[in-house]
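For reference, the structures are reproduced in the following blocks.
Here, each number is a calculation from the coordinates, and none is a lab measurement. Quick caveat, the model's predicted, so the values are computed rather than measured. Cβ atoms are built from the backbone, for glycine too; each structure is taken alone.
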Structure P
Amino acid sequence: MYKEEYMNIYLKNGYLNMPEIIQDPAPFIFVPAARGTGKTYGTLKYFVEKRSTILLIRRTAKEADLQANVDATSYKSVFDDMGMPYTCGGVSSYGIVRTADGDPFNAAYIAALNTFASVRGIDFSDIDYIVFDEFIAEPHVRKIKNEGMALANLYESVNRNRELQGKPPVKLICLANSVNMANDTFMYFGLIDQAEDMLKNGDEIRRIGNKLLIIPQNSPISEMKSKTALYQAVSSEFSEMAIKNKFILNDFTYVQERNLREYSCQFKVGDLYIYKHKTQREYYATFTRGQTKHVYANGYADLTRFRRDKWRFAGLYLDGHIRFENYRAVALWERYMGM
C-alpha cells in the first residue's frame, strides 16, 4: 500500500532520476543510495540547469572547505561536463560556487552543519533548496552530537516564516550512502521504522506525511558496477553497502518481536519499556506500555542516573541477552546507554 508506482526513480541510463525525485511536492526528501548511482551529481546538475542557487551543507567545516575548493568541489565534474567555467570562493564561515563567465548565477552557498550557527546572520531569502550531502556519517567520520536537531535548526534559520507569508517552504534534500539506518537524521525525522520496513518488503519509495524516502534497491548502475575490479576484490560487507545498498552498520540479529505474556515490565527509559522473561535470562525492549514505578526520562540527569543504576545492562546487551521490537528500539537503547 506504500508503493508510489507513478514515480520512475531510474533514468534510461540506469542512474538515479534526481530531477523527478527533486520535483516531488514533498518538502523533505531523503535518498540513501549505493555509491556511484548519480545522486549527488544528478542533484547538482539539475540545479545548475535550472539556475537555482542552493545551500549545500556538509557535516564539518573541513568537508565544507573542500566543497569550496575549485579542484575538490563536487561541482567540478558537473561544470566540466556542461562546458561551463566556474570558480569557488570562501570567507571564514561559508563558501560560494559560481560561474566564471560573467553570468551572475551563484550555484551554491556552502556551509558546515557544525558551524552554521556562526552564519545565521546572513540573508538566505534567495535560497529555496537545501542539499545536505553525506547526511549519514561514514564509519570513519566523527559524528556531531544531536545532528538531527542541528539540521532542524539550520532549516528553521533558512526557512524562517515563509509559510506564514503564503510562500512555499524551503525544500530539504538529504543524500548519503547507505551505511547506518540508525543515523541521527533518520531518528529525528522518524524514519528508522520506515526504512526498516522498506528493506524488509523491497519497497524503494515511501511517503510519510510531508516526507519522501527513497531507498533504491534495484539500481541498474549498481548491478553493472558489481562486475568491476574493485567489487571483485573487496569484502562482501563493503559490496553490500556500496552495491546492494545495505545498511552495513546495523545488526538485526536481536530484532525479534516477543509475546509480552511471557514477560514482566521492569523499568522504562526514555521511550522504551524493558521487560524480563519470567523463566529465562532474557530481556525485551519495546514501545508497548507496561506498568512500572521505575522510570528514567531521556534528559541528561535521568540518563546519567539510568547508566549508574543499570550499568550491568550494558553487558547484558553485548552478551546478547536483550531482544528488541524493531531497529529503532536498538538505536534508542544504544543512545540511552551512551554507546
Structure Q
Amino acid sequence: MSPARLALLGGLALMLSRTGFAAAPSHLVVGFSLDTPEDVVNAATLGVTATIRYGGPPDVTSPLGQALSANHITVIDARLSDELFYWECHRTHTVAPPTQGRNRYCRRDEHPQVDSEQAVLADIDGFLNEDAANPLVVGYWVLDDWPRWDGGSAYQLLQDVHAHIAEATPGYPAICGFGASVVPAGMDGWGPTKALNYSNAGCDMVGWYLYADSVHNRHADGSGLDWSMSSVLPAMAQSLAQQGWVLSATPLLGIGQAWSGRIAGGYRPGLNTAQMVTQAQAFCAAGATSIAWYAWHDSEFRRRTNTPTNAPAIDAGITGGIGACEQLWQ
C-alpha cells in the first residue's frame, strides 16, 4: 500500500486519497487529539474525517491505528509544530526574551537541545522519513502558538520546513495555525504580529483556532462573548492578507472550541451547543472550506470538563456545526 497523499484541489479545499481506500470528502472535518480507539469511534460517528495529533501518528497495526483505518480517519502529524515550539521556547529564554514581564510563552526551556533551526530540521527529517512509510499520514500541522513579541521569527524556518516536506513526502501539505480569542463584541482578540510568520512558500493551508478569552470572559457560561467572532475574524484575514495570503489559493481551516467546564491553567468555560454552531458557521461564512474542533484530549483538561466523549451537548455542537457549514458550502 502506498503512503497517503493529500493534495489541494482547485486551491479551495482538501481532497484526501489513498490507494486502496475510498476518497474522503473534499471538505475536511478534523478532530484534535484522538488518542484512544474510543475517541475514534466517537469522532467518526460525529462525522470527523481526520485528526491532528501532537504525539504523532500511531503505528497502523496498533489498536489506535487499526481504529483510525477502520473508521477512515487520517492523521495530520503535529510533531513538526512541537519542534518549532521547542526551538522558540529555547529562543525566548536566550536571545529573544519578552521585553517586559515573565515569559508566558513557556515558563522554562523545555528542550534546550533544540537550540537552532538546523536542529529543528534534523528532527523533522526523522519524522518525515517515518511518515513516508505510514499510510495513515496525509499532512502536517507545522505552526501553533507563537509569542506576540517575537512575531515573524519562524518566517524563513517555515519555508525551509516546507521544502523538506516537499522532498520527503511530496504532495503532503503544511498547515500553519494562527490563534486568537473569542472576545466580547467589538473587541479584538488577535495579535497581528503573529501573521508575520506567514508566507505562501511556507503554508499550504491556514488554520484559525479561537477559544474563549480567559480575561474578558466574565460569565461562566461564555454568554458575554461574541461567538460569531465578528471583529476577530476580519482582523485575522486582514493581517494575513498583508503577508500575501489569498483565500482562494491557500484554504482556511476553522478550528472551534469543544470543551466546557472547569479547566486548570487559565482556560475558561463556555460552552453550549448554540455557541459551537455559531462559531462553526462564522468560520465557514468567512471562507473556511474545512472545519475542526479542539479537542478530545488536552493536558489541562481536568474532572468536570465536558468534551466530545462525555457531553451530548458538545457532540450536538459538532454535528450542528458541520450541518451549518455544509449549507454554506453548497
Structure R
Amino acid sequence: MLQQNHVSIKDFKPISIIGDGSFSNVILAKKLDTGELTAIKIVKKETLTTDHLKEQIQMELEIFSTSDNPFITPLYYAFQDSDNLYLSLKYCPGGELFNLLGKQNFFTEEVARFYAAQVLLALEYLHTKNYVYIDLKPENILIDSNGYIKLTDFGLSRRLKNGIAGHNPSGTLEYMSPEMFSGNGYGIATDWYALGCLIFEMITGNPPFRSQNQEKLIDKILTQEPNFPTNMSKSLIDLLKKLLNKDPKSRLGMGKTGPAEIKSHPWFSGVRWNLLVKQKLKAPFVPELRYEADLSHFDSCFKNKSLECLTPKSSKTFELPGFEFCCSPKKSYTKPVF
C-alpha cells in the first residue's frame, strides 16, 4: 500500500448519495484540488462487529487495489477516520445495469451478449487471482461514461482455498447456485451459474427462478428447470442450460479449458474479444449527461437523502490496519464525456 499523498474526506466536496446498503453508503463527491468526480463508498465501522466482516472489507480493498482489469471499477484512494472506512472509486455516470434494465424491461440478445461478455472477462480475471465474486447481479454492475460495464462491490467475495470459497449460502437468493445449499462447499462454478442467471434476467426481465416464499424459491433452485421463452434462440437456451446445470462439476466453464469453453459457445460467436477488451466496440447505450454531476441515470430515491453518513460521532472506534491506498498515475481520474 502507498501511504504518500494521504487524503481524508475533507479533501472532497460531497454532492449526493448515489447508493446505499446495510453496511455502507456510496456518495458522489468532487475532489477539491482537481475538481474531478469520484464515487466514495463509505463503510460504517460500527457495522463491522466481527473479525469476519473486517476481513471482508480488507479483501475488498485488496481486490480493488490490485486489479488492472478494464471491467472492474478502478480504485483511487482508500482511507479511514474514527467513524468510517472510505473507498474512492471511478464514478460511472450511467448508473447500475439494474436501472437500465428496469427502464427497458428486457434486452435483445445482442445487447445482453455485449454486457455478458464483459462480465465473463471480469469473472475470468478474478478466478485467475483466486477470488470468487459470489454476488453477481445487475445492481453490482455499473455503466461508465463510454457505455461499458464496471463490476463493483466485492463485499461478499471469497478467496479460494483448495478449490472452495465457502460453505454457507451467500449473496442474493435468486442468484445463488444449488451447491450453496449442499453444505459441501462451493467454488468458481457458482459464478458461472450466476452468469447464467444474469443473462436470463437481461433477456426476460426476471431471474430464472422466483418466489415470494424463501423455502419455495430454494426448492426451485434445487429441483426445477427454468421456463425458456419461445422467442429465445436455440443457442442461448443451450448456453443457459449448461450454465444453470445443477451439477457444478458438469457446468459450462468447469471443463479442461475453463472459461474458454464459455467464450467458444455458439451464442458468443461473433464477439470480437480483443476489441471488447480495448473497448473499441460501439456500446448499445451511452449515458447522455446534461452536466457534470447529472444523476438522471441513478435511482431517484437517492436525490433527497441526507448525507448523515458523513456526520462525525463521538464514540471511539477501532483502527483497521493497512486500510490505506493511493492510486498510481495510471489510475488517474477520467472526466465524463459530454
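Between structures P, Q, R, where is distance in nm of label points 7 Å out along Cα→Cβ at positions 32 and 80 highest?
Max of distance in nm of label points 7 Å out along Cα→Cβ at positions 32 and 80: P.
Compare distance in nm of label points 7 Å out along Cα→Cβ at positions 200 and 216 across structures P, Q, R and report the one with the greatest value.
Largest calculated value belongs to Q.
Given structures P, Q, R, which gives the highest value for percent of Cα pairs over 24 Å apart?
Largest value of percent of Cα pairs over 24 Å apart: P.
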